[in-house]
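All of the numbers you see were taken from the coordinates with simple rules; none came from a lab. Source: prediction; values computed, not measured. Cβ atoms are built from the backbone, for glycine too; each structure is taken alone.
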Structure 1
Amino acid sequence: MYCIEAKSLSKSYGNVTAVDSIDLSVESGKIFGFLGPNGAGKTTTIKLLTTLIPTSSGTINILGIDASRDPLGVRKKIGVVLQQPSYEPNLTVEKSLEKYGMMWDVDQKTRRKRVEELLSAFDLKDIRKKKNDDISIGQRRRVQVAREFMHDMDLLFLDEPTVGLDPSARRGLLDYIKGKVRDGLTIFFTTHILEEAEYLCDEIAIINHGKIIAIDTPEELKNKFGREKTIKIHIGNVENLSSILQGVGSYEISRDEGTVITIHSADSEQVLVKILQVLNSNNIPVDDLSVVPTSLEEIFLTVVKNSDTNSGVKT
């Protein structure tokens, strides 16, 4: 079952097309990653899906509701945390959470219980009595994300939720999100930190110039676009190594307590075989050999670069 279905979705501002006829289907109970460079159309897409701005064309169905016909019905069932900071400067941390629960008409007993749960889950207990204006940017961001969990929802949009968070707070937030998804929540998640997407997301779409250029699971994206591999061969110091390996293919040599031969190409296995043959014929022992797996960040950069090239954009 899909909780988000968008077909031929477009948004233009004058002569500028921010979102260009995209199709999206997001399965319920999953974490859907939405990645792209700055200005690719990520935030505009979120604003369209959350009914914050109208479409230029196309259809959006959220949790079985036609978003154009019943935007209020959509907003009652979703949560949204946008990139822009949002906080009440003169309210304390716990009063901010309390106020958000009241805005969503959460009963007093449930509000109090959730405030305590969220203060603990987001490591906010020590600053609960401090005003938002007196805490750090990262702490405000944690409050901004935490308060969204004061109300019940079936779908949550998180636009760069970990901006300003330290590594410990970031991992805590990601693990909290995972727990909520196990309880049935669906997450639409954008981030510039590719390790987050790889750790968190069940499926990922990459957008560039307003178009979806790739969509699949993280593993399948690696299988499709991760042909280039990096292999490192560690040997002792050898004189004239470049001359010995002349003609075997593309590689780099660096020296640090020995010598490291690095192969990085789509044909790395073939180059590896040739290098090992040459090393063996010259009686040069191999101390260690390692394969560096292709990261999601490398895939992202490759896909975006190819998209820029195909669209005629200079990189």
Structure 2
Amino acid sequence: MRILVAGSSGFLGRPLVEHLRARDHDVVRLVRRDSSAEDESTWDPYSGALDRGLVRTADVVVNLAGASNKGNPHSRRWGDALLHSRVTTTRVLAEAVAGVEAPPTYVVGVGTSAYGDQGDTVVTEESPDRGGDALLARVVRAWEAAARPAFEAGGRVALMRTAPIVHPGNVPTQQLIPLFKCYLGGRVGRGNQYFPMVSLEDWKSAATFLAENDVPSGAYNVCCPTTPTHREFVEALAHQLHRPAPFVVPSKLLELAMGQLSPELTNSTNLRPAALLREGFVFQDENVDDVVATALAAR
């Protein structure tokens, strides 16, 4: 298959490209600079510049592009960049896909924040949006809406609602591991909030599964099948690092420190990958112990 990947140099894009090529797919990377290799094509989503001939000959288009989550969570400018980058890249590619007579499959990496705080209730792709006015909930809504032209054109569209990825290459995990190793680990609040997650290995496999298989259009939760509580995650990480985790960060203090991002740790979302499981996808890392072990093995 010929697969176009936007965001190919990022934390998710780079390993996905390697994984797809290992499965003998022809991968073309959309890059924001002058192309310097045969497998690259320059695009500028903000001006709409894109080689639509490549879209016409593609079997699959994957969008993982967007501004980094790193930044000042109290900054309105940072929040605006987070929203604008994801919406713009998704819309430009969706319109390009929609403009093809036989639209290629469109796979878009989005988030899970729009589900919001749902307590102990099991959350599937059919669950209501309870994210309220939280920043990332608003980003996810606009992000998914930007893919609408591809849906309306009748193409196959998969929205990968991706839970936080536990991996040493991802900034939150990078920050947590040294803290725990220095005996400074602990939970947020009471720790009984459900905290969805997924390993990078399962994320790559899920993205490839959605690209390769003729599954229905729609949303796909990408998370380990058994969502742990935050306390269970902390205990698993502490146990596998052979360290105690005695500290507790009060929720109010977290709100002061993280501002618009604090709901990502305080909300309770008991997420299930119902659609992927229904389509026959098999997870390598089914629970928090598996996810943490895979992450630590990748150090």
Structure 3
Amino acid sequence: MSGIPGANRQAPKPDAEGAGSAALGPRPATLARYLTIYAALWKNSVTREMMFKGNFLLWIVVELLWFALQLSFIGVIYLHTNRIGTWTQWQVVLLIGASHFIQQIYQAFFLINCTNLSELVRNGKLDFLLLLPVNTRFVVSLRQVDLGAFLNAATAIAVMAYAARQLHLVLTAGHVLTFLALCLVGVWIHYSLMFLLATTSFWTIRAQGIVWGYYNLFQIARLPDEAFRGVFRAVFTFALPMLLVSNVPVRVLADKLDSSRLPLLLVGMGVACGLVSEWVWRLSLRHYTSASS
């Protein structure tokens, strides 16, 4: 049962592709088709953003002000101390920049889509998406793109570059590529966990509060992992890996990585979060009943 009032008929049963079942691998023709579909989704997103230019510019300004506030907060803390654990001021600035970069890339591609899932379930529009001859999770997850987030991600890169210069870091191509790869794993973890929470909308009327509650936890990723101890650190390392998402990539850039265990742990958590998210999504679809009549 979906737990949604008015659900009195069974939802359309998606085929293997529409339900998101695992295939052996994407064929070239299938990949080209999905790229064409995604290009059309991008075009629609650009059109939508340009229809509300004021809102588009306002959110860019809001994100920039919030980013500046985070940097100012760290500046105030380091007026009273030289280090947080082994983290110096510019290393923490590098961490904040990386966390903001990961958050903005996630926000660009996935945030609005995850938050809209409960509305698709509640008003029955998910029925239409289930009938499309494409992977349903693909469409649900990537329908809209937040273009302003790319500009905010660029400011994060600028801050990271300035912090790296202050730290006199000598970055090789290997450092940068490893950093970017780990950042993508971090984005995947955020997406998997938030999508997992969004699927609670199949059993509840609205799930936006749960989803936005997780989004607020992003702020933990901006802090050095050495600032936390005990149960709190364990929870936000293994249950909700916030302390891994940005700390591990920055440790690679700042040459603070003692061993390869942390990157392997981050990748392992990414795989685990993705598998659990997919399993719950399929389970939710099997119990989904249409909200329309």
| said: Say we calculate distance in nm of label points 7 Å out along Cα→Cβ at positions 201 and 225 for every structure; which of 1, 2, 3 gives the highest result? | reply: 3
| Identity of the structure behind 0.9 (criterion: distance in nm of label points 7 Å out along Cα→Cβ at positions 73 and 193, calculated), options 1, 2, 3 | 2
| message | Ranked on Cα Rg over 2.2 N^0.38 Å, which label among 1, 2, 3 comes first with the largest value? | response | 1
